[in-house]
Structure 1
């Protein structure tokens, strides 16, 4: 039998063990409430989203059209003289400079004609020399009455006829030289050849045998048709100075060319309500070719105080285009907007936002109006 002291000791030890167990279970045996608290705080603070402020600045004003590339000069190469084609010097499709030799016609007939004209001149020069001596002699004899005045006058006439013959010979020589030069067909300007229509050995007829086609590529024209409603803006831009033009081919960013508006017609087409315009474009690399379709952009001025937002901030719904704005209490507001033209990665907003408002530029698919968010300033890119 245990004594009263021993019973008290056992009771105290049991109480201490129970207290220790409760302490251990209370602090380590149950899951911690810290993650739940963190989740509640995150839910209350909202989804982190990148934002960008609506900016106000001047933007260029452009007018866009569809145009067609045209050569400034196009010429069909033809021969002025008849003969057999001796050589095609420039290859099909070659880029040539002004004065380059393209074709050579057999020159022998024309060289012979030139030699004959020169020989005739030499003959007539000799006849002129004799006629001059004879006229001088008869002049002296007529003074002493040894020859009649009529004979003297005939000798002077013969001299003048000889001089006229020499003048005709010189004209014949020049004609023969010109005809001989026509046996060489040269480029009248710098440009690019098409494919040849004749080949070596073919008989070239001066009546109109087409040899090839040459087009000028640098500079080059781009023609387009602005509507009459744009004439006021174009005219105002012209009054301020030369109107810059940018030409783009397809979607290739490297196919961009610059030039100036060089022609605006004086009559509006009544059937279409448009006017013919033309830009002259520098084309040193010959990337533009006649017949290509092109997008034409005219810079007609500057628009001050335009509101812009990143293009990635714009969404689309049945109501139209919209942006999400971080509103009061850091809650999402959906704004239906009216958009203008794009400026690089930005787009002009005509209506729907104000300068400095934070628009959301990422995580758009996770948002809804009224949802709480946390702004991440300075992150202007995000997936829409």
Structure 2
């Protein structure tokens, strides 16, 4: 019988899937409820309850923009329950907001126990070859494991050139297949091997390897690395001729992301951008807008090379917090980002500017769910363009 929490949950899910396939929906629900109840009884302790209380107080403090008390609460929760991933993530968030960058990056090394991608990384790559930031890479080959979402992979690729500046070495980028064209455009990357082609049976031949988001820590570059532009893709997508102001949009991120419920929105919000002088284009590669006034480019966008070409053809990008924001920012193109009240840690809590992308403007909610206010600000600013 499975013993660990992960095994219990996986067993429950497998049973539910089997019952669902056999159309025994009530049985599936019963199994899930019974397993979760047993899980809570077996593993939920007094320490868990106290940790959860600290965490909830931290979230209340965040909502009131009380960052120092929030950090204290999250830290206490994390001490009591080191596997409480939301507390860990919010500690990163608070340290970034407080500009305690060295503390942030040292703490962020704990992510290897919280994110499935890093757990897989540790299984695939030889732990003896993990770069420690001290060993010389002169004449060596190092594989950079590009981790987490595609936006993260683009965002943190800015740190890779720091290795080239320090060592005459060969760099392999191990990234997601969709974003491979972006990494292939980098002069500081010698080879791109997509993640889908790397397994325990087919590892990358290298002298060293390192997770991409550890570079700031290992190179002791504590403050965010400011780069005006580092993605140079010049081609444009051919579009029908018109003299209108072209706005490229994306309204939904990866639905599997934890923060997707607060960042993704209905495409109908973008109706407010319609004007006789504007033309709105959907830059989604998998979704139709189903709105006549929006030109869907879905059939023309198969990867991030295509997406970059579409960005080059736009006058402005307006997007939720997803990979398009990072791509347009890295290309130094005008991009307006729709930011929820409690944003991703890298955007901080205040201001329209971001240290990560000089060409980006952040349009923030004034309270949770306030997309009305965000679009009012966008409409007002759009009239000035």
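None of the figures in this text is laboratory data; all of them are computed from the coordinates on show. If you're wondering where the values come from, they're calculated on a predicted model, not measured in any experiment. Cβ atoms are built from the backbone, for glycine too; each structure is taken alone.
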Among 1, 2, considering only FRET efficiency 1/(1 + (r/R0)^6) of positions 91 and 307 (r between Cβ atoms, R0 = 35 Å, to 0.05), which has the greatest calculated value?
2
Which structure, out of 1, 2, was distance in nm of label points 7 Å out along Cα→Cβ at positions 59 and 115 calculated from, if the result is 2.2?
2
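For FRET efficiency 1/(1 + (r/R0)^6) of positions 107 and 315 (r between Cβ atoms, R0 = 41 Å, to 0.05), which of 1, 2 scores largest?
Across 1, 2, FRET efficiency 1/(1 + (r/R0)^6) of positions 107 and 315 (r between Cβ atoms, R0 = 41 Å, to 0.05) peaks for 2.
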So if we calculate Kirkwood radius over Cα pairs in Å for every structure here (1, 2), which label has the highest result?
1
Ranked by relative contact order in percent (Cα under 8 Å, 6 or more apart), which of 1, 2 sits at the highest value?
1
